[in-house]
1. Comparing mean count of other Cβ atoms within 10 Å over residues 73-80 across 1, 2, which structure shows the greatest value?
2. Quick check: -12000 is what I get for helix-only ellipticity at 222 nm (-39500 (n - 2.57) for each DSSP H run of 4 or more, over all residues; to 500), calculated from one of 1, 2. Which structure matches?
3. Which of the displayed structures (1, 2) returns the greatest value of relative contact order in percent (Cα under 8 Å, 6 or more apart) on calculation?
4. Just checking, which of 1, 2 has the largest value of FRET efficiency 1/(1 + (r/R0)^6) of positions 33 and 169 (r between Cβ atoms, R0 = 30 Å, to 0.05)?
5. Who wins on distance in nm of label points 7 Å out along Cα→Cβ at positions 145 and 177 among 1, 2, i.e. which is largest?
6. Could you tell me which structure in 1, 2 was used to calculate distance in nm of label points 7 Å out along Cα→Cβ at positions 153 and 281 as 3.0?
7. Compute volume of the Cα convex hull per residue in Å³ for each of 1, 2 and report the one that scores greatest.
8. On volume of the Cα convex hull per residue in Å³, for residues 161-248 alone, which of the structures labelled 1, 2 is highest?
Structure 1
Amino acid sequence: MSNLEEHIRIAKQKFHQALQDTAPEAWETLKNTFLARKGIIAELFAMLAECTPEEKRHYGKTLNELKNEITEQIERLKSKVEFQLRPKRLDPTLPGKPYPYPRVHPLTQTLNRIVDTFARMGFVVEEGPELETAYYNFDALNTPIWHPAREKSDTLYILNSTSEYELLRTETSPVQIHALEKRGVPIRIISPGRVYRNDKPDATHSPVFHQVEGLCVDEKISMADLKGTLLGFYRAMLGSRIEIRFRPHFFPFTEPSAEVDVTCPFCYGNGCRICKQSGYIEMGGSGMVHPNVLKGVGVDMEKYSGFAFGLGVERLAMLLHGVDDIRLFYENDLRFLEQFA
């Protein structure tokens, strides 16, 4: 059976050549080629059936030696790969790896400052659902059915499991209705949170942003109380040189209503690029709570009156940090976020 001897010699030569040409990570390929049920070694053992008993003893011993050699070499490759992949031991004498100190997002920083400032004025935080009904978002706030804010072009509606339309709140004012129903009067709250509008994102608009709405209802509340509250707040946030002014406006849930402008914190009224040479920057809306709103929650309008206001957190954060594009707050760019210690 010199033919079998030649096959064994070729197989051994072929394995050593493959061992040199194969990366350690491919040890399974070598194992399948030579040691599998239909591999080269198995084929050689099958050829022993045609040998004489004496040849079987001789070539069987040679084949077993070759099989053991191949198995040992493949196990070495396997062990080498497993050693490279296993976790390295911890050396306690090495210095620790520095990790970046976590920073609070600039919007969260601004929101925390707003809440802290109003807390010192006696306002408490009230929260509510982001998914609202049309009643709380519009009807209870005296927004008529024909008002353009109720159109799908402005508001994001959702069809719920009972085939009724709900909406993502367009402001946090609905929280005020929930709070009045639950707490009654007198009341002094702020309602911070996310709101949603059907807006196309650009440098000053986002479909998702943050607002803080405020409400104060008590005996003998007037516009003077509203102005004093907002003046104290904006001076605490932007500096003692800040002044505010009211411009007549219309909101369905307040009467009278006013837009709130603050002195530009960059030029202090002299006119600059930020305030478009006007000396003032618009910050939000305000006014005395409309009688229909109070009547809807059962408040005695002869005894109580109140004011409400709203402001955008992103707009205030942009002023505080000199940011000119609202989208930067939402892009999660660490180069931007790491600037806010």
Structure 2
Amino acid sequence: MKLEAETTDLAGLLSSNKKELDSLVLDFLPKIHRNREISSLYEMMRDYPARGGKGVRGSMCLLWCRLFGGKREDSLLTAAALELFQNWILIHDDIEDESDLRRGMPALHKKYGTSTSINAGDALHGKMWELLLSNKAILGPELSIRILSEFCRMLNETTEGQQMELSWTTHSKWDIREQDYLLMVTKKAAWYTCISPSRLGVMLSSLRREHANDKRLMEQLIELGTDLGVAFQIMDDVLNLTADPKKYGKEILGDLYEGKRTLMLIHMLERCSSREKKRVTAILSKPRPKKLHTEILAVLDLMGEHGSIEYAKATAKNYSQKALSKYDTLTSQYGLSDSRESQTIRLLMEYLTSRDY
């Protein structure tokens, strides 16, 4: 009962934070223009931010700031910019992956067309930097530049990871090793989901505490954020194959239709017969419109036969446990283990790797 109550409290906190950050973002974004075409752009820019979501990245930033003694109001703009980052990069990601759904609705390019959706993503990208620049009045120039630098690194890491994944698909590369996958998800997912949100929160706490300038602490956040982000992404891949469609909000089996090199697929290809491997890669190399649902289900069944989904779940659990252990060491090291924020962050970390949608 206690764990259930704590999970409910966490869900309420995430919902409350997301509502506040979405309101900040939507108030910041332009609404209407006398020119009809520009007004159409504004409508597209506001589409994904208005769809909601979990707000995990923004909440992570807010919580880490509070954990290290910072004020919530000091971190709101940066947390909102993290939500903007996710929205514009998802617009581009959905186009690159040819995804059909986002948050239970048609992906932006399915709704408005590819060219204008790319432009809307570009426009949101620019508004993210504009929002971050407004930090200067609150944080001062030095800290504002540090925040901008962290966003630059997060963007570089994310796009490098995306390049790895896109290249595997574009060049029909199937000899992917588990370590290749782990590097890709560290860059593509861990940096913007776990590493940078926590580092940004601690940086923002520097208005109140000296720990934000502790280089070892910043390295520790990379280490535990990598483990947590890897666990998060593996479970995200698992959910794409196993989640309840009513809860999931994205296309079930979409990763197979897109031919994504997930840990399950890598594990299965390493263990199936050469004949099976040839059949699977032939199916997944087809253009998406030519993939038959029966073929996709056959690939999924083969994953089950080789225990690939269970292997992925076990791997995610291992990385999650490593992240939690590193977190416990860090909070103990800084005398923060008993704080409410510490317990909330730990619960959020557990949720990220055990959620069912």
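1. Top value of mean count of other Cβ atoms within 10 Å over residues 73-80 goes to structure 2.
2. 1
3. Numbers: 1: 14; 2: 19.
Of structures 1, 2, the maximum of relative contact order in percent (Cα under 8 Å, 6 or more apart) occurs in 2.
4. Details: 1: 0.00; 2: 0.20.
Going through 1, 2 one by one, FRET efficiency 1/(1 + (r/R0)^6) of positions 33 and 169 (r between Cβ atoms, R0 = 30 Å, to 0.05) peaks for structure 2.
5. 2
6. Values: 1: 3.0; 2: 3.8.
It must be structure 1, since only it matches.
7. Numbers: 1: 288; 2: 134.
When volume of the Cα convex hull per residue in Å³ is calculated for 1, 2, structure 1 comes out on top.
8. With respect to volume of the Cα convex hull per residue in Å³, for residues 161-248 alone, the highest-scoring structure among 1, 2 is 1.
Here, each number is a calculation from the coordinates, and none is a lab measurement. These figures come from a predicted structure and were not determined experimentally. Cβ atoms are built from the backbone, for glycine too; each structure is taken alone.
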